[in-house]
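Structures are listed in the sections that come next.
Read-outs throughout are calculated quantities, based only on the coordinates presented, and are distinct from any laboratory measurement. All of these numbers come straight from a predicted model, not from anything done at the bench.
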Structure 1
Amino acid sequence: MSMRRIVSIPGMNFGPHQPLLFLVRLAAKARNLPCDALTWEDDPASPGGSDELCSGWVNDRVGTRLAELPDEPVLLAGKSLGSYASVIAAERDLPAIWFTPLLGSSIITAALAKASAPMLLIGGTGDSTWDSDVARRLSPHVLEIPDADHGLVVPDRPLADYGATLGRVGTAVEDFLDRLS
């Protein structure tokens with residue numbers, strides 16, 4: 001399966017330039033793939049928090065962005081709130097990279113279970129939205145960081161440890177993209 005473009009989808013905080021999505025952008029650039037960074041023009045909290053409203057809110061925006069792009073193979077890369085776009089990935093058979101996906105959401109886990117395209121799931125055991133067993137049941141491509149929180153930071157550790165985590169994540173992203181090419 002080859003792709004010609006990556007669309008990155010932010011979580012609720014930090015936008016598309018937070019470290020995890022920036023790693024996707026760097027990996028895309030090294031492979032001469034355009035990477036379109038979606039930004040939230042309005043407040044991501046506006047859906048009100050329900051699973052259905054958040055899913056609709058994210059998928060409306062991702063669907064609109066995809067409709068604006070050339071008709072070519074796309075990979076989705078999303079962080080947290082952005083993992084609601086797993087609904088679109090499953091419907092359109094798109095490969096994906098999901099950072100700290102919200103595995104407690106029945107909408108997201110159902111979409112991930114339905115997906116037939118390869119997906120990389122990345123999370124930490126210290127994150128309440130991560131479920132190791134569910135992740136491994138959904139995909140053979142899983143990177144799990146022991147004790148890492150929702151930002152993949154291990155609390156009370158030196159920043160150098162976070163740098164090492166980012167290195168592991170970057171390598172997993174590169175390996176996954178290379179397997180798809």
Structure 2
Amino acid sequence: NCDCNAAGAAFAKRTVREVCDALKSKLSRPVGIEDFNRGRQKKSGDLKRSQYPAYHMWLSARDMARIGQLMLQEGEWQGKQVVPREWARRIVSLITPHREMNPPSARSLAFPTRWGYGVMWWVWDAPASEGPFRGAYTGMGAGGQYITVLPEYKLVIAHKTDLSTSRAVTGGEYQTILHMLVTSRK
């Protein structure tokens with residue numbers, strides 16, 4: 001998540017605000033995030049190893065779904081443009097195609113989903129982007145937290161795990177769940 005860490009550090013330097021505080025005022029309130037607890041949002045890391053700390057966000061499944069819905073609606077929430085439409089489109093557009101992903105093992109045809117990358121969102125890349133996955137994108141968090149948006153179905157899926165149990169959900173396991181959900185919809 002180096003890109004998220006670097007973006008958070010750049011944001012904090014440029015705005016002189018903590019990312020978590022901005023999350024509360026600029027996103028949480030306008031979108032009606034219900035379970036936001038500023039005390040649960042953490043910044044951590046060994047600044048001797050990296051100048052970019054990690055930003056650990058805690059969101060409920062309900063609030064993760066709201067963020068997915070906000071993205072599905074291209075940054076609009078209840079008639080108000082919370083995220084500029086062009087930016088909402090840009091960050092979920094393919095920037096790094098699957099064939100250019102690193103490490104090279106991520107390009108394997110055996111890899112269950114052929115994701116490319118946008119700006120902090122994983123984007124389905126052809127040929128995996130056919131049918132229900134056309135235009136689809138996913139935000140991934142630690143241990144199996146996922147927000148997946150399937151524009152073809154106008155569907156948002158929020159997947160949350162209980163990290164206190166140390167039982168993470170792998171990408172492959174999530175893909176199995178996702179494909180079962182999509183298949184059941186047909």
Structure 3
Amino acid sequence: MKNTAYLSLVRAVVVEVVVVVVVVVVVVVVVVVIVVVVVLVVLIVVLVVVVVAVVLVVVEVVVVVVVVVVVVVVVVVVVAVVVVVVVVAVLVVVVVIVVVVVVVVVVIVVVVVVVVALVVVIVVLEVVIEVIVVVVIVVVVVVAVVVVVVVVVVVVVVVVVVVVIVVAVVKVVVVVVRVLVL
């Protein structure tokens with residue numbers, strides 16, 4: 001009679017241990033799947049943001065190149081017109097007026113070149129700052145999402161494991177008390 005009671009106690013303890021191990025393994029597998037899915041989603045979001053940032057940079061660079069080409073064409077046309085005016089002036093007026101016109105043309109060209117250079121520098125700096133801001137925002141969001149997911153997963157795992165262990169211990173105690181009473 002006592003041997004039967006002890007065998008039933010051992011059987012009950014083994015069953016509870018197996019149940020705890022199975023529940024822990026299932027929880028770990030679910031947690032790993034959740035983490036992998038979250039990481040994949042975060043990687044896809046980062047990839048989309050990087051592609052959008054690269055497209056924006058390319059568009060800005062194309063706009064800058066178009067503006068520079070237009071400005072250069074305008075400058076060439078203005079210089080050609082001024083040269084024609086200078087040639088006509090040489091035929092009509094004195095050499096002093098020609099010298100003044102040449103100086104004015106040189107000043108105009110220098111001013112235009114300086115303005116174009118400043119515009120290009122400003123646009124490039126603006127593009128770089130926009131890209132840096134986008135990258136920083138993406139990094140902050142990704143880190144925050146990963147931290148929140150990890151904290152939630154750890155809390156869920158700990159709670160599930162504690163609940164399973166407590167339930168198993170209570171069942172084992174109940175079985176032991178039953179055996180001892182019998």
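With helix-only ellipticity at 222 nm (-39500 (n - 2.57) for each DSSP H run of 4 or more, over all residues; to 500) derived from the coordinates and found to be -8500, which of 1, 2, 3 does the value describe?
Source structure: 2.
Suppose you compute percent of Cα pairs over 26 Å apart for every structure in 1, 2, 3: which one lands on 67?
3
Of structures 1, 2, 3, which gives 54 when relative contact order in percent (Cα under 8 Å, 6 or more apart) is computed from the coordinates?
Comparing all candidates, it corresponds to 3.
For percent of Cα pairs over 15 Å apart, for residues 60-115 alone, which structure out of 1, 2, 3 has the highest calculated value?
Between 1, 2, 3, the highest calculated value is found for 2.
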